[in-house]
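Pasting the structures here.
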Structure P
Amino acid sequence: MRFILRMVVAGFGIWIATALLPGISYASDGALIWAAVALSLINAVVRPLIVVVTIPITVVTLGIFLLVINALMLNLAAWFVDGFYVDGFLTSVLGALVISIVGAVFSGVVDDKKKLAKD
């Protein structure tokens, strides 16, 4: 259930990124859904391995390198999904930032609801 929720949030984040950034686009709603699935799977499987391998550079850059890793994961999702396009590295960094902000806002809302339910 939690993974499906993350896919929905990723899809919403990608949709917001396509609305804000002209360099990110999708050809159809199906491409958007597949991009969300691909990004969620990549973030669940590939991203943790990359983060562990790049711990030294992440520490030196005080965590900023994680944004580069997120941008690379977004580019990887675009490479896998026909109809989902990311033009350029700066666009992918900004797109990753937008998707991360959407995910953080959503996590904050869900955590607040869990805290309210416990009270």
Structure Q
Amino acid sequence: MKFLFVDDDPNLILIFKKWANIKGYDAKFAHNGFEALELIQKEFFNIIIMDIDMPILDGITTAETLHKLAPNSKVLILTGLHPKHCQNLPQNIVDVLLKPISLSELSNKLSHLQESQWL
């Protein structure tokens, strides 16, 4: 499984880099939606884990564009807002996860997505 993690918080990027390395995931990292779109144009990612609230290009707008560029990639949105505030989401968003998220919760979610053949 290959994934892209997108968040403007450098501390979260560092944590997820270490986690991905320990788990053996093939992962890339971006600090905003614009960087994510640049990476998507160069390579395929099974899943994109992305913050909803980022500078330059937010997570929802990025997901909408990703749906056109990479329709087979699935998006997990990270947010500090309650999921009920996330309505009318693009089809490629398969779940909304609340921050702070534990790494075990994220691992479980990724395993579930693999088992359910979403990826």
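Any read-out appearing in this document is the output of simple, stated calculations on the displayed coordinates, not a laboratory observation. Just so it is clear, the model here is predicted, and its values are computed rather than measured. Cβ atoms are built from the backbone, for glycine too; each structure is taken alone.
Taking relative contact order in percent (Cα under 8 Å, 6 or more apart) for each of P, Q, which is largest? Write out the running numbers ahead of the final one.
Details: P: 36; Q: 22.
Comparing P, Q, the top value of relative contact order in percent (Cα under 8 Å, 6 or more apart) belongs to P.
With Rg and Dmax of the Cα atoms in Å derived from the coordinates and found to be 12.8, 35, which of P, Q does the value describe?
Q
If you work out distance in nm of label points 7 Å out along Cα→Cβ at positions 36 and 68 for P, Q, which one comes out largest?
Evaluating distance in nm of label points 7 Å out along Cα→Cβ at positions 36 and 68 on every structure, the highest lands on P.
Output the label of whichever structure in P, Q has the greatest value of distance in nm of label points 7 Å out along Cα→Cβ at positions 4 and 76.
Details: P: 2.5; Q: 1.7.
Across P, Q, distance in nm of label points 7 Å out along Cα→Cβ at positions 4 and 76 peaks for P.
If helix-only ellipticity at 222 nm (-39500 (n - 2.57) for each DSSP H run of 4 or more, over all residues; to 500) is computed to be -27500, which of P, Q is the source? Each step should come with its number before you reach the end.
Values: P: -27500; Q: -12000.
Derived from P, not from the others.
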